[in-house]
1. Name the one structure among I, II that FRET efficiency 1/(1 + (r/R0)^6) of positions 139 and 395 (r between Cβ atoms, R0 = 35 Å, to 0.05) of 0.10 was derived from.
2. Given structures I, II, which gives the highest value for FRET efficiency 1/(1 + (r/R0)^6) of positions 123 and 235 (r between Cβ atoms, R0 = 35 Å, to 0.05)?
3. So if we calculate relative contact order in percent (Cα under 8 Å, 6 or more apart) for every structure here (I, II), which label has the highest result?
4. Which structure, out of I, II, was mean count of other Cβ atoms within 10 Å over residues 187-194 derived from, given a value of 24.8?
5. With Cα Rg over 2.2 N^0.38 Å, for residues 171-242 alone as the yardstick, tell me which of I, II scores highest.
6. If mean count of other Cβ atoms within 10 Å over residues 27-34 computes to 21.5, which of I, II did it come from?
Structure I
Amino acid sequence: MKKIFILLLLLQGFAMATSLNEVTINDTKVPVVFEEGKYIPIVSMQLVFTNAGHLSNTIDGLADMSAKLLNEGTAKEGSIGFATKLDAHAVDLSAGVGRESFVIEVSALKSEFPYAIDRLVELLKDPNYTEEALAQIKYQKIGWLKQKESDFNHVASNALRAKLFKGTALARPYDGTVESIQSLSLADIKTFLTSHLGVNNLITVVGGDITFDEVSKYLKEVLPLFPKVETKGLERLTASDKKEVEYIEEDTQQAYIFFGAPFNFSYNAKEQYKAKIAEYLLGGAGFGSRMMEEIRVKRGLTYGVYASLRRTKPVSYMSGYLQTKLSTQDEAKDLIQSVVDDFVKNGITQKELDDTKKFLLGSEPLRTETLSQRLNRAYNDYYYDRPLDFSKQQLKKIESVTLEEMNSFIKAHKELSDISFSIVTKEKEEK
């Protein structure tokens, strides 16, 4: 039954327009991103707590472990007992965490959604704050961390962040270390949840076969369970421009190259469409990107190379990665630098711009064909202080932007050439 429900959730596509609403809970106005869709009888609700993600860790891995504990069911029922109740009604109830936010999500068939809300209330009133549950998630997490020690993409990625953002929260291993996880206590998790999950740092995202009046009723059952918390803005960070290279020696048969650089651009800048075009052509377009063309197609140094221009509230920067043979790691590293240098010095061609416009404009319907896609886009627009029709506005600007305007934008971001590298490579043999 649950598999059928998940399939329905993925297929839902016909719906009304997404809108921004609000409910008032204990004198606090809580924004609600909402879309009613009656085509399939399912309902999904997300409670998104801002400034409560990995970057809010006071102990490495604390946010993630707090989410994992909420996924262990209630103290009364335990993990298995609570999960059995959910499965019997095809209810999906889970907690997760990202860099900036902590999310609790509940989804169910419309007929089972009242039951799902009851289980959410039950969980929030009686989390599984037991030593047994803590020991279980510690065991799982430490096992995962041990496995990641031989995941050289993970190793190189963490090393690059540590170099680009030295001395900041972004440089720390937000998944945690074996030592930090072992040191965690139930009190640490309780403190994190009660101090970061508040009605006043909450954005709710709801969609499906449900009216807003019904949404309001459910939210007024759930949200009073959260306190008001002290809210803190995320620290604004800047990537290093020191152009450092770090080699990490491991027992590997190929080189894992991760790279990054500053990108002086605000998350709420009106020229997001220019950044999107630049990102697509530099390293985000697969075989249509400069990096793929120069490093794979022309020279065959890798199966794939990718670069993105990350634009979030706390930081904007370029990051990318590739894998190559040990014998060609230096050539690949130098090519990355060369491609970026040429990109910011000479810009793009008219053909590249025309092809990019065709792709971005032509593929737009694929980005809004499901309910979850539309809700996610509306949430991002609200979170990043944009109007809900921001994407439509940007598409019009993509269609009309000129080559001169694009090249002026690209050439103004010479900081992209200040690339630092983190490379996992072969251990040197001792003589």
Structure II
Amino acid sequence: MPDMKRLAQLMGELEEQLVVCMRCGMCQAVCPLFAETGKESDVARGKLALLDGLLNKMFEDPDGVYERLNKCLLCGSCSTNCPSGVKVLEIFMKARIILTGFMGLSPAKKLILRGMLSHPEVFDRLLEWGSRFQGLFTKPASDILGTSCSRIASPLLKDRHFVPLAPVPFHRIVPSMNTSAGSSGIKVAFFTGCLIDKIYPNVAQAALDIFSFHGIGVFIPEGQGCCGIPAISSGDAESFERLLSYNIKKYSSADFDYLVTACATCTSTIKKIWPLMVNPGSSDDLKSKVEKISAKTLDINQFLVSIIGVKPNNEEKTSTNKDDAVKITYHDPCHLKKSLGVSAEPRMLIAANKDYSFSELPEADWCCGMGGSFNLQYYEISADIGKRKIGNIKTSGAGVVATGCPACMIQISDMLSRSNEKIAVKHPIEIYAESLKKTFS
């Protein structure tokens, strides 16, 4: 049963925020979805016009409103470039909660969000079983295209290429950790995130190697859950609030200086969406803990450069080193640059490894087309947006593309694999960790 009091409150907030939009159309120039479809209904201005008078439209055509509202990458390009400062993402999330409260979740989303994702132990167990049996339903793209991705055999899923689940998730490799601060005098809580835990445990291991090298204490609670972004993006406030409370309990049990993540989306969610979307009816204790943890949260690239002081390696390369250097480029994740303003730090981290030669990516901050569930619902449009990114990566001439978001890593890997491009996809902290291993040796 929806919380009608909260839905009414959200409706009021929505109406107050909508009047800020001047309908100037500046969002058209920066919207990756509009660039592909050219439809006014796909750009922020069109959606905001739709939401004006939502209460009436919700009763007249709830399915149509829901469809148009959900056809959005939530990349934040419109918000970042809006001259009126319209909080588009906040408006869309509130509107989705209102619509979901009115219509209810689809059976599939209810199963995924409330039956699986909001119960971390169940979700972990199911994905571990999935890892064991994924080979029965997929075939390695390396057998076809010479890439490291897999390909889903079913034509119903568009023959997409994807990075398979890791044989062993990170939470099995390191179930928990609680070490004291070393030479740095700093202790961090590390929020792994679902994609890094289950697909890229190598990224989490690189983070631990870096923390160890710099004498940083680490707290990892056992059984941490999803940050909640899939739930709140789907308008499922109930699952979001359950995951929020769950994670707050996990991380409030220890003292630490910063909460650090290697996932741009998790960082943005914890730092901005947790305090924004916490239920006003929640206890003051929960709201206080959310604010405290949010204030301590940093992206790992920003933490290492701004707090630990990692600097580019300015050692002059010999001609031999120059010839041997691997050309690398960098894609700016939307949630990292547009939401958090973190852009220079990942590049500085990459530059700390003298074995790489950096080449700037054209349109580095143009969305890769992933958009979380958008990729599942609108894969063909997602792929078309992704092709633009792959074209720019090829133009850069790089043999490696780095990015600070595991979702972007998945999308770019898919597009590169389908294009038969043998370009490696890595996280900036993997590049930096490589330089530390050489220091050790």
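1. Details: I: 0.10; II: 0.70.
Answer for the origin of the read-out: I.
2. Values: I: 0.65; II: 0.95.
Comparing I, II by FRET efficiency 1/(1 + (r/R0)^6) of positions 123 and 235 (r between Cβ atoms, R0 = 35 Å, to 0.05), the maximum is at II.
3. Details: I: 21; II: 16.
Once relative contact order in percent (Cα under 8 Å, 6 or more apart) is worked out for each structure, I has the highest.
4. Working: I: 16.9; II: 24.8.
Checking each candidate, the match is II.
5. Numbers: I: 1.61; II: 1.28.
Ranking I, II on Cα Rg over 2.2 N^0.38 Å, for residues 171-242 alone, first place is I.
6. Details: I: 17.9; II: 21.5.
Source structure for this number: II.
Every number in this text was worked out from the coordinates using simple rules, so none of it is lab data. Keep in mind that what you see is a predicted model, and the values were worked out from it rather than measured. Cβ atoms are built from the backbone, for glycine too; each structure is taken alone.
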